[in-house]
Structure 1
Amino acid sequence: MDFWVQLLKLLTETAISPTTAAFALAAIGLNVHFGFTGLVNMGQAGFMLIGAYGFAITAMNGGGFWVSLLVSLIACTLFALVLGIPTLRLRGDYLAIVTISAAEIVRMVGRSSLLTNFSGGANGIPGGQYRGAFSDLSFLPPGKTTILWFSYENTGVNDWWTRLVAWSLVALGCLFVWLAIRSPWGRVLKGIREDEDAVRSLGKSAFSYKMQALVIGGIFGGLGGIFMTMPASVQPDGLGRPTTFWVWTILLLGGAATVFGPVLGSVIFLVARLFIVQVTGQFVPNWILNTQQTEQFAWVLVGVALMLIVIFRPQGILGNKKELSFNV
């Protein structure tokens with residue numbers, strides 16, 4: 001019984017963690033790209049890494065929070081422009097190949113030994129060097145606050161302040177998507193997703209709208225990268241190809257082209273994975289699956305789940321099959 005009680009506490013703590021919020025932000029950005037515009041962006045981790053580096057490098061050089069945030073968002077915007085100008089006329093698989101390659105370029109440049117004094121190289125940038133710019137904004141009193149079984153420092157590394165800001169941004173992101181997609185601008189994006197040629201025939205610049213979507217979704221990805229690394233450190237290998245695939249799994253699980261799908265998908269994805277790891281580690285003997293193999297087994301099940309979602313429910317939990325399908 002104690003195991004199940006502790007597991008429940010652990011799962012609920014994961015559900016409200018900054019990492020879960022960060023994945024939700026990145027998935028909201030990918031939702032703008034793919035769910036509403038039809039852009040197959042396989043390099044969302046690149047935007048996350050750009051955002052994290054932009055914030056961390058500026059903050060550790062005395063930029064302050066707002067300057068660091070502005071530099072991060074500008075860096076994500078420039079990356080979207082550099083990536084989008086030559087590639088947004090590509091469709092489907094070709095765009096996917098280009099975006100995943102661009103994200104890998106960002107990761108390899110970030111871990112280059114030539115940039116060790118700038119980006120930390122393969123070792124990355126410790127959180128203590130840039131977290132202070134964010135923590136200094138906290139209006140919460142010193143000390144620790146306990147709500148039910150959730151007990152964290154008000155301001156620190158694993159704290160309430162980071163959770164409060166991260167989940168507030170997720171709520172604002174959902175509100176933005178809800179308002180934007182009901183506007184004329186959002187209807188054009190959905191038109192591009194369904195039939196780009198028809199949108200062009202109406203005198204709309206599909207390239208311009210796709211570029212706007214790429215920039216906005218990339219900014220959400222950058223914000224996700226900032227809060228992904230806020231409690232820990234900026235590690236280039238920690239935001240590589242697997243991160244993009246996890247964000248895609250979250251989006252497809254919750255439902256693309258929905259407002260709350262990325263949030264629901266993020267919570268379910270991380271909670272379910274932790275549940276598998278904990279239960280397997282508790283009940284499967286170590287001689288069958290050790291700790292490392294248990295982690296790998298969890299990812300195998302996640303991969304199987306993704307395949308089943310794509311085959312049997314491509315619209316996800318909250319999605320509408322009439323609006324979005326892998327067969328269109």
Structure 2
Amino acid sequence: MNQRVHITNLYGLSGVAGLAQKRVAKIARELGFNELDLVYDNDLRNPDDFDKKTDGFLASLENGDIVIFQSPLWITSQIERDFIDKVKLRQSKVAIFIHDIPSMMFEGNKNLMPLFIELYNKADLLIVPSENMKEHLINEGVTVKKFVIQNIWDVPIDFISNSEPKYLPRINFAGSGEKFGITEKLKSSDIELEIYENKPAGIDVPSTVHYHGYVTERQLLTELHEGGFGLAWSENEYLKTYTKYNASYKVSSYLRAGIPLIVDSGVSCRKLVEDNHWGIVADSLEEAVHRVKTMSEDEYRGYVESISKVSALLRDNYFTRKLLIDAVYKLY
């Protein structure tokens with residue numbers, strides 16, 4: 001069999017979205033995949049530029065090859081649909097690896113969902129963040145029959161870890177406490193809240209709330225590893241709904257750091273957290289705070305011991321390797 005396997009990698013995109021594509025592509029290259037380099041470029045909206053540039057992107061693609069397309073491109077879904085059409089003209093099989101769905105992330109884009117469904121229905125297989133997302137997409141009109149479930153992101157970063165995390169009655173949050181409604185909700189609590197973002201101007205917070213600013217990923221993991229709990233939560237209702245479907249990078253970061261999770265009972269990874277003894281599943285932040293403050297050190301150590309097993313797998317890219325291999329196997 002002479003089929004080659006290719007994977008797209010988007011250059012020029014910063015933040016977690018760009019980092020995730022680059023990490024997946026790196027693992028794919030280690031597995032022997034060929035990388036198709038795409039460039040985050042608004043000129044792709046121009047039909048003439050699109051044809052010239054995509055012909056260049058696809059120069060190494062031969063008839064009958066397999067392409068794993070990392071989505072979204074964060075330009076327009078039309079460009080993604082046109083790109084897949086070009087790939088399909090070469091009788092190639094296509095798997096779309098759905099990292100995020102902009103129409104579900106941002107309330108102002110929810111009317112675009114039919115366009116993304118049209119895109120996904122061009123695929124031979126979909127890699128989706130969760131079982132919940134699979135069911136949701138089918139309910140929205142996806143007719144694709146083959147799926148691979150991602151569940152969790154890998155975090156292939158080493159960090160300083162001289163000892164096990166310690167039980168500390170504190171909650172760590174990697175992200176914007178204001179955007180997700182965390183600061184407002186917890187600032188009246190007497191629990192220590194460690195927020196990894198710059199303190200917004202003009203807000204007053206009690207002495208229990210500490211802003212660490214933005215730090216490197218290695219430093220974040222090192223500091224998280226000291227102890228306490230990792231919060232993956234939103235009090236913003238629209239963002240909270242999305243956590244039912246997406247695979248949270250926060251969850252993976254906390255697990256890689258070796259600390260127990262605090263997650264909402266509606267989150268997509270709830271069953272994984274419960275079945276693997278990874279932390280607290282709660283219906284409210286008040287309930288979560290109570291459980292943190294009343295937890296024994298022995299109970300905390302039990303969570304840490306369970307998490308240590310998955311932390312090593314996240315470091316070694318186990319989950320991404322498996323989903324890529326499973327996807328290619330199903331396409332063959």
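Which structure, out of 1, 2, was mean count of other Cβ atoms within 10 Å over residues 105-112 derived from, given a value of 12.6?
Structure 2 accounts for this read-out.
From which structure (1, 2) was FRET efficiency 1/(1 + (r/R0)^6) of positions 25 and 185 (r between Cβ atoms, R0 = 41 Å, to 0.05) calculated, if the value obtained is 1.00?
Source structure for this number: 1.
Can you tell which of 1, 2 yields -12500 when helix-only ellipticity at 222 nm (-39500 (n - 2.57) for each DSSP H run of 4 or more, over all residues; to 500) is derived from it?
Working through the options, I get structure 2.
Any idea which of 1, 2 comes out highest on Kirkwood radius over Cα pairs in Å?
Max of Kirkwood radius over Cα pairs in Å: 2.
Compute relative contact order in percent (Cα under 8 Å, 6 or more apart) for each of 1, 2 and report the one that scores greatest.
When relative contact order in percent (Cα under 8 Å, 6 or more apart) is calculated for 1, 2, structure 1 comes out on top.
For which of 1, 2 does FRET efficiency 1/(1 + (r/R0)^6) of positions 129 and 241 (r between Cβ atoms, R0 = 25 Å, to 0.05), calculated from the coordinates, equal 0.95?
This figure was derived from 2.
Could you tell me which structure in 1, 2 was used to calculate distance in nm of label points 7 Å out along Cα→Cβ at positions 65 and 89 as 4.4?
Clearly, the read-out refers to 1.
No lab work stands behind these numbers, since they all come straight from the coordinates. In this text, all values refer to a predicted model and were calculated from it rather than measured experimentally. Cβ atoms are built from the backbone, for glycine too; each structure is taken alone.
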